[in-house]
Structure P
Amino acid sequence: MEGQSPVVPAPRIKESVSRLKENIERTIRGKPKVVDRILYCLLASGHVLIEDLPGLGKTTLAYCLARSTDCEFSRIQFTSDMLPSDIIGVSIYDERTKEFVFKAGPIFANVVLADEINRTTPKTQSSLLEVMDRARVSVDGQTHAVGQPFMVIATQNPVDYEGTFPLPDSQMDRFLMRISVGYPEHEDEVEILRSGELRYDELAANAVVSKEEIIEMQQHARAVYVEQSILEYIVQLVQATRTESEFRSGVSPRGAIALRMAAQACALAHGRAFVVPEDVETLIMPVLAHRITLRRQLSDPVEGRRMVETCLKAIVEKIPLPV
């Protein structure tokens, strides 16, 4: 990004993002930060891992995003007996044409909900690596693009780890952010009860932006200007994670790029053509924490996550924000 001139985004982009956020918040009540971060991931062409308890609206959030953007939605319920072909598809021999025909799997959608992703085997988990990185799958020597926009929203339970397979570092690194939804506030939960019990696919969510607009926003996000001092700040952060004594492994260059991309998306959502230090600061935890592993193996995964965040917070406090 060095030497790049600021690019002024289209004036309607901020309005479109605001309209999209308002539409989702009609259903996902009292969670503005969660909705913001989902939208940042969308603008940055990234994927998100939602780690939280069941019943907090993770599926509803993914569905509302897809409906609000006029995108095709697909839900994949991961289980221990699932095979890679159940996700990406398979080539089937056609007796009529005497040729193999590719039958696309449920990964071929714009917004894909990978529900309870840690309940499937590492072999099946690894089938997502290529598609999350390159938006394509390879089957029998043939490459198939999944289309644009493309976003994976994966969920996993942070407490019940019986019968689960923890995601490997390579898989965690594919997610732009890891976030939590959390319990609703009292007033919001009352409003949820008042609105009645609806299944997520029965919600009346209308499209407020088109797929073409989302692709255009993503192109603008990649062009948002990042000043040299902010790039230096990001590098200082990730390099500090690599020398922290409590960490077995720090943040990779992919993580540094992810933080820059997330900050660009945040700036664009706020109607700016340039990144400010606060864009980076507010996204450090959701973008970097899940890319770090501890040197000590703790029996409680939740406690391990807290320890990573505590150490990362200490690193952030030592490195001054660029002026």
Structure Q
Amino acid sequence: MAHVHYLARANEAWAAIFALLTALVNAVALTTQHLASTRARLDLRGFPLWRYLLRQPLWYAGWLALFGSLVFQSLALHFGPLSQVQPLLVSELVMGLVIRQWWLRQRVAGAAWSSAAVTVAGLALFLTAASPRPGLASASSSRVQTTLVVVGIAIGFTWWFARRASPDRRAASFATITGVLWALEATFIKSTTDSLTHDGVVGAFAHWPIYAFALGGVAGLISEQAALHAGPLRVSQPLIVLVDPLASVLLGVWLFHERLRSTSLAVVLAVTGLCAMGVGVVAMTRFVSPTLLPTRDELSLPRIASDE
């Protein structure tokens, strides 16, 4: 019995470590791809935009980071439930502040750091109160089919609405779609990891999860690029980061029968933690620069040739 308890605690720790590594690499990927995307003219759409991005080294750096993120997330979901792993990805925004301050040499306001502290405290409260526990290793086909139909209808409607919206609303719509797609992709990653573990690489191709994983990844990347290009990062990033874990908790409970602590006190504390996390995330993005590029004053550099 003690051995089982120790193994569960070890799996929980490894899941947390790999989830935090996923958040760090996600922050790097989002930063590099946003820098590459926002350098394009706003009137670029579709194939011309992709042709432009294919000539940007930063965009490829973002892809490399995304691959690393996939590896870490797969390991995290192998060791822990969606409802534990995906909420930890909210820490991506906090790590984004570190990137701004020490890599991009931006000045980050004290209010942004305070908001980051509120976010971390809310996340810790939610995970402690809810105490997510693993459920099934794979989801039933009937529940997967129901989920795909409901998510598909919701995404189709949101995408249609975004076509005629303002830049901020368009970014928000695409970001919401992206968050849901990444949550759905997490379920595919978990199912694919389970399939690889039991059937091997060759055997995994005889089952649906690996194909759903590939299609879901492509859909998520396209939607994320649309969100990053449609409007400011302060709109798209917090929504992607918040919608993903919230949708993942629901999907984890629905598809994998993951268990959350359900006493009255636990529910109140978990909801309080989620609200604090949401407030912290929104506030954090309001106190940072809308661009990732440092100002000339922050760089303390003279004018360069490109300014001529």
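No value in this document is a laboratory result; all are computed from the given coordinates. Everything numeric in this text was worked out from a predicted model, so none of it was measured. Cβ atoms are built from the backbone, for glycine too; each structure is taken alone.
Among candidates P, Q, the computation of distance in nm of label points 7 Å out along Cα→Cβ at positions 95 and 119 that gave 3.7 used structure P. Assign the value -26500, calculated as helix-only ellipticity at 222 nm (-39500 (n - 2.57) for each DSSP H run of 4 or more, over all residues; to 500), to the correct structure from P, Q. The read-out was computed on structure Q. Taking relative contact order in percent (Cα under 8 Å, 6 or more apart) as the measure, the highest value among P, Q is held by Q.
Please compute volume of the Cα convex hull per residue in Å³ for structures P, Q and give me the label with the greatest value.
P
Taking FRET efficiency 1/(1 + (r/R0)^6) of positions 175 and 271 (r between Cβ atoms, R0 = 25 Å, to 0.05) as the criterion, the largest value within structures P, Q is that of Q.
Of structures P, Q, the largest value of FRET efficiency 1/(1 + (r/R0)^6) of positions 111 and 255 (r between Cβ atoms, R0 = 41 Å, to 0.05) belongs to P.
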